[in-house]
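Okay, got some structures for you below.
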Structure 1
Amino acid sequence: MNEDLRVVFESRNRQSCADRALVLTAVQIPHQLVDDAGSCAIVVPAAYSAAAASELHLYDEENPPAHPITVRRVEYQDAVPGLVGYVLVVCMVAGMAGFSFFQSNWFIAGRVDGELIRNGEVWRLFTALTLHSGVKHLLSNIVFGVFFGLFAGRLLGSGIAWLAIVLAAASGNALNTLLLDASHRSIGASTAVFAALGVVAGYVWSGKLMAQDRWSNRYGPIVGGLALLMYTGTGGENTDIGAHLFGFICGFGAGLLLIRIGTIPKDTRTQLIAGATAFGLIYLSWLIALVI
């Protein structure tokens, strides 16, 4: 090789030099790797230095250096109070509805009724979340509600998690009612169950709580949430698929919104206020339903 040599690349990483040497080999530019104790360099004849520099510049533009992806640290919170509250509420309503407390038919008073909701009885969007057609229906929603609610509560805290779930589930019922025929009727906490799943998926995805280096990690929360929705929310003869789907969608939107709002308050007072608000919405809705 000509003795008039120019350095076109230098690095402490020999692999970086080797990769760029392959680029020069591919375009038939004569070159040589020069190693010393601490670094490696690529030298080319002076006549080829401009062409070599141009090729290496194009290579660097097409292959930007990889930056380590930092995963956002999560401080997990106490999910138990919210789970206990959820189980108590749905069981208490099931018991009182079963024994027709206050001499009322709780199912007629509280179910989703498309025509009545369109006429202004919006409290049904909340009351229907606590009604169940039987023990099997109730136990199924308790199991899945506790499962998905656990993750939501750990991420957001019991109070904020269940306030987001209740509001998202009511919104899911509203969308389902508006898009279906006015004669549509439904009951069950499953809309809230899938709202909880949506909250977790939206919050984890939007908050980038998983590594973003591969598409499977980047979109994992969405794919996983949809897979669980398809696996657990589309079976059964009487399954209200629309309510499950819209519950998930509204929950996902709530998760996105919570990320946009900023840091979730972790203090006990805020969590208590949020949890009391969620319970208050259910209580007030039933009060209106049974009094009216």
Structure 2
Amino acid sequence: MDIAHPGELAALGTAVCWTVTGLSFEAAGRRVGSLSVNLIRLVMAFGLLALFGLATRGQALPLDATTHAWVWLGISGLIGFAFGDLCLFRAYVLVGSRISMLLMSLVPPIAAVIGWFFLHEQLAPRDWLGMGITVTGIVWVVLERSGRQAAEVRSQMTKGVLLAFLGAVGQAVGLVLSKLGMGSYDAFAATQIRIIAGLVGLVVIFFVIGWWPRVWSALAHRGAMTRISLGAFFGPFLGVSLSLVAIQHTQTGVAATIMAIVPVLIIAPAAILFRERITLRAVLGASLAVAGVVLLFR
């Protein structure tokens, strides 16, 4: 039986997964550092994808992928996981997660423009309207949540804002290149190729900056490893794979917009777990973002 709007549903599932992984990695990063979390999560996800591929395709590794897929998905993994996430995680330290998430809301228009330019994807006026409404709701919510940190953020270096923007560019470019390289290839196997490339990039970076002692220390932290394991399952394993399913079945800009509702979805669990106060503006912004997503589904 065919499923209506499979791309949009996969993108919504991605946003839910990334909400879980965001909370998990935030908690783990406070304990062992975000850079160590970044590498360990990819190693875990690689193992999960190998088991999944063995169970569903009879192959633990994506050896049946074409050279075209390896090249473009590999570049996508380097840009998305190594470059983009490295910039984003550093931006969290310099300007805070709320401002970083605000800048990440630029991913949909960036992805839409890149998809239009490189993949010749056509977006109807309704798609642009839906993306605009959703991004507006996201920006409104995140700006309100970051208001209490305004004085602190103003004192941070411009470097943090630039890094967060580069993180958004990395995610957008990674999505477009993934679609270019993947075609009809299995999304989970495609994710494994991206993770392999991302791991290679991070290993080189960690050797250059001498970060390995901190990685070994993180592996010994039981509480952090529990949270990284949860985040690895819902993040680079399930969430990223669903994001590739999404861009297989709908326009990159539409998929990226639906994925970008994470800052809105995270409000309720953050209030429960971290006792954050939910304001009327947060509720209205969430409603506006959901309205934009509904428009994209129609």
Next item on the list: Figure out for me which of the structures 1, 2 the number -20500 belongs to, where helix-only ellipticity at 222 nm (-39500 (n - 2.57) for each DSSP H run of 4 or more, over all residues; to 500) was derived from the coordinates.
Entry: 1
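For relative contact order in percent (Cα under 8 Å, 6 or more apart), which of the structures 1, 2 scores highest?
2
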Checklist line | Among 1, 2, structure where Rg/Rh (Cα atoms, Kirkwood Rh) as derived comes to 0.95 | finding: 2
Check: Here distance in nm of label points 7 Å out along Cα→Cβ at positions 87 and 167 has been calculated and equals 1.1, so which of 1, 2 was it run on?
Finding: 2
Next item on the list: Taking distance in nm of label points 7 Å out along Cα→Cβ at positions 263 and 279 as the quantity of interest, name the structure among 1, 2 where it is greatest.
Entry: 1
Item checked: Answer label among 1, 2 for the case where distance in nm of label points 7 Å out along Cα→Cβ at positions 159 and 255, calculated from the coordinates, equals 3.5 -> 2
Next item on the list: Name the one structure among 1, 2 that Cα Rg over 2.2 N^0.38 Å, for residues 15-142 alone of 1.26 was derived from.
Entry: 2
Margin query: Given a value of 16.2 for mean count of other Cβ atoms within 10 Å over residues 103-110, calculated from one of 1, 2, which structure does it belong to?
Written below: 1
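Throughout, read-outs are computed from the coordinates displayed, never taken from laboratory work. Given the structure is predicted, the values throughout are model-derived calculations rather than measurements. Cβ atoms are built from the backbone, for glycine too; each structure is taken alone.
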